[in-house]
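> Below, each structure is written out as structure tokens.
All of the numbers you see were taken from the coordinates with simple rules; none came from a lab. Computed from a predicted model, the values in this text were never measured in an experiment. Cβ atoms are built from the backbone, for glycine too; each structure is taken alone.
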Structure P
Amino acid sequence: MQIALVGATGKIGRQIARTALDRGHAVTAIVRSDAALPAELDGARIVVAGLDDGQALAAAARGHDVLASAYGPAPGTPADSVATVAGTLIAAARAAGIRRLVAVGGAGSLEVAPGLQLVDTPDFPEAYKPYALAHREALKVFQAADDLDWTFYSPAAEIGPGEARGTFRTAARTLLADAQGHSRISYPDYAAAFVDEIERPQFVRQIATVAY
């Protein structure tokens, strides 16, 4: 497949790129700068385009089968940039004639009970709340794009470095946790699930997640 990937230099994005490349896909990494690129992007086509330039983003994405995004705000970036970028991605996909859009989402928008999202629970950390709420606004932007086959792919509540186990669970809408109540996934296994969704869509026009 021809995959255009935004946010390819981040911790999650570079792992998505490497996973897709290792599976034989052609990856175009859309980056803000081509200086000091991570080794995981070896083999990817590099295109420099800012997320504040919708025309450049659309041009970079044109001709691909899917537009994927691992965008995450840099430290100090306003939280509302998440929803702004969601709108930019949707506009770029439309302009490029791409129907499939898969984006890294936020775990705070997953339900822990019917109608109750994780971000609204009493114990949700205050430090993470602004970006969790921003991801919820981004999800609303995606939900309004009923002309695109989007997936808002949220990680588990905890995501970080770790080995690739190769076994994990996926679900729509609901936070997944183990028997001890822990909701976790490693970067490589999240990336594997993300690329699985690109290859074999299961959660079209839904928020989805992956955890052990």
Structure Q
Amino acid sequence: MIDIVTAGLISSLGPEEIVAGVDEAGRGSWAGPVAVGVAAARRSELEALLEEAWVRGRLNDSKLLAPKTRADLLPLVRKCFSTGIGTASPQECDELGMTAALALAAERAIAQLDCVPKLIILDGKHDYLSHPGVATLVKGDSRSAPVAAASLIAKVERDLMMREAGARMPGWGFETHKGYGSRAHEAALLANGLSEIHRRSWGYVKRLGLDADE
């Protein structure tokens, strides 16, 4: 990743001012939490990081990385960035709606930082944060190093939660599909009904004729 995008966005900041990337995992999932990751660093530190081989050549949208690559990169991300991970439960996703659930998860993630961001680079085109200094960036997880780092945190942590859910609640295959829609997930739902971590207000519930109140 040759990160000219980040370099342009941070050009007006002072060397000690904090830049954070924010990205989510699980927005479109039928089950499990939505997770928001954040990765922050001083501008001067980030500029140095942009020259690191692992940032330029390996860090990317977490969905495009092999599981082993994600596992290898995560310790580097945690060493080089101040990081946080926040989630909103399936029940909160149902009660609040996805935009508000994302905002809640992001607030929980940002609260874990040991610094206050001056600039937040948010993946996507919609600003769901209530913070000053937000810059939205379409496909930011493949165009900006701090957003890619946040993407990695969110995906790795959420995948772990879903594997643990699969071990705790066998029968739905959470450890495989991570709660996203698939033929195998549909078959499991038709055989077993909704689990305690399914999002009951999502459209798949009505489409498959499931009982949202069970």
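> Tell me which structure, out of P, Q, gives 1.6 once distance in nm of label points 7 Å out along Cα→Cβ at positions 71 and 135 is calculated.
P
> Looking at structures P, Q, which one was Rg and Dmax of the Cα atoms in Å, for residues 23-110 alone calculated from, given that it came out as 13.3, 36?
P
> Supply the structure label, taken from P, Q, corresponding to Cα extents along the principal axes in Å with the calculated value 56, 34, 26.
Matching structure: Q.
> Still on this structure, please answer the following. P, Q: which one has relative contact order in percent (Cα under 8 Å, 6 or more apart), as calculated, at 19?
P
> State the single structure among P, Q that was used to calculate distance in nm of label points 7 Å out along Cα→Cβ at positions 95 and 175, giving 3.1.
Q
> Assign the value -13000, calculated as helix-only ellipticity at 222 nm (-39500 (n - 2.57) for each DSSP H run of 4 or more, over all residues; to 500), to the correct structure from P, Q.
This figure was derived from Q.
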